[in-house]
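Take a look at the structures listed below.
No value in this document is a laboratory result; all are computed from the given coordinates. Please read all numbers here as calculations on a predicted model, not as lab measurements. Cβ atoms are built from the backbone, for glycine too; each structure is taken alone.
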Structure P
Amino acid sequence: MQEVIILEKVYGDRSGFEKLNRKLKALIGDLDIEWKIGTTQKQWVKIKLEGEDEEVSANLIREEFGEVPYKLSKINEGEIYRGRFIDLGKVGYGTYVDIGIFSPSPKDALIPLYYLKETFGNRPVREMIRKFGWVDFLPVEIVINRVEFGAREVEAYFTDKQVKKIKTWISDGYDKLFVVGTVSENIEEALVKTGHSRDVRRIEELGLMETLLILKKGTQAPGIIKAIGPYIRSAVIGAIKFE
């Protein structure tokens, strides 16, 4: 038996299990393998594999979805990791990103306030969170700046690619919604039911249960949230709003 903890989380309405199962069928369905999907600490997805082709299957899954580092000792300064915002707004000295460190104990990477101010301007972290539409579980890409193994501290910055993405999101003039906690198909269904599909310029899947909606010029985020919210009750929505 093999186990892989992939770089996806399932939470909210848990519709991600069904979607992931479909993805696994397409990826390894023809192999001699049985799989079971569950979650481990902090909602990371764990896939158990059993069968003749478990080695091949595990490698295909790692290639397709990525794998958490699991151990603090595997974290290297200068390396890039994908993670999720966690506990946003709980502290004023930065934002935490969960990259899947469980051992010797769970540990999140801190993006410090001084770096956020240097990158996005001199404003409090909670204001950034609100203005930029950041919500817990939103996927982000970070580069490790410093690891202190004794104190078990991990400090990180956003990658250049991530910074460019955020700066584009907050400056291009299109209202946006970050919807976490349900799959994109459920969001599309809510848009169709409420007649708002025509107000969306583009839908981007940021993760298994995280979706970005870029709205058309003249369409305002609060109106869309009010309309689709009742159809995706378990979802949390962050918004970037332009006046």
Structure Q
Amino acid sequence: MRRSDREITNIDEIIKVMEECDVCRLALNDSDYPYILPLNFGMQIEDGKIVLYFHGATEGTKYSLIEKDNRASFEMDCSHELVSDYSRGYCTMEYKSVIGRGKIEMVPDDEKYEALKLLVAHYHREEFPFSKAAIPRTKVFKLVVSQITGKVKLAQILKGECELLLNLDKLHTTELGVERIQKNLSLTVGNVVDWCRKRIQMPDASITRRGKNWYVGIENCEITINAYSYTIITAHQKKK
């Protein structure tokens, strides 16, 4: 993943994102073009693997494609929020997303009811006693996930961003800070403060406030700034 700072590496956190989503987009192999389906889903962990459950009518294009090739990719996303920063003329979208792949299996008739309970449970906080009358005319299939990644982009509080961005003229550092930053980043530029200032202003910069410091992530480095004195404490390469 190019933006490793946005990657969700903890599988439990990935599952939490999946629990927040209400649509799973399934991509099947249809020769010349992918065939994409937006589907409701249920999920559970089976033998240490995430298993997604889907349902549909007893006939359809998807079943013939699955029969030919049961490999599939999927995507789901949630927590969408447009964030507009008028002071910078910049806007971005918050989101959480999960993508993955695996193989599809048809669920036998005697296991349909339990599988459908998982689908219903995903959309109801309390148990919902659905009618069993539709089960004979419903086909259920599952995707056993073999590979999965998660990603999150949550914009920071605009006030915090503006406080830093509106006070860029106050940025400074010490002689020791200059030496530290030049050494950490192998910089040859003379004006380290100006170098940092330009990167903080980049549209793709990620600005967060944790305790007494701001942390600015941009490209492959992170810049640490004291939130009270606007002293650039350090800058270093991000760990890969």
Given 2.6 for distance in nm of label points 7 Å out along Cα→Cβ at positions 79 and 223, calculated: source structure among P, Q: Q
Highest-scoring label, criterion being distance in nm of label points 7 Å out along Cα→Cβ at positions 63 and 191, among P, Q: Q
Structure from which 0.20 was derived, FRET efficiency 1/(1 + (r/R0)^6) of positions 127 and 199 (r between Cβ atoms, R0 = 41 Å, to 0.05), options P, Q: Q
log10 I(q)/I(0) by the Debye sum over Cα atoms at q = 0.13, 0.17 Å⁻¹ from the coordinates reads -0.85, -1.16; which among P, Q: Q
With mean count of other Cβ atoms within 10 Å over residues 7-14 derived as 13.2, matching label from P, Q: Q
Answer label among P, Q for the case where FRET efficiency 1/(1 + (r/R0)^6) of positions 167 and 231 (r between Cβ atoms, R0 = 35 Å, to 0.05), calculated from the coordinates, equals 1.00: Q
Mean count of other Cβ atoms within 10 Å over residues 23-30 - structure with the largest value, from P, Q: Q
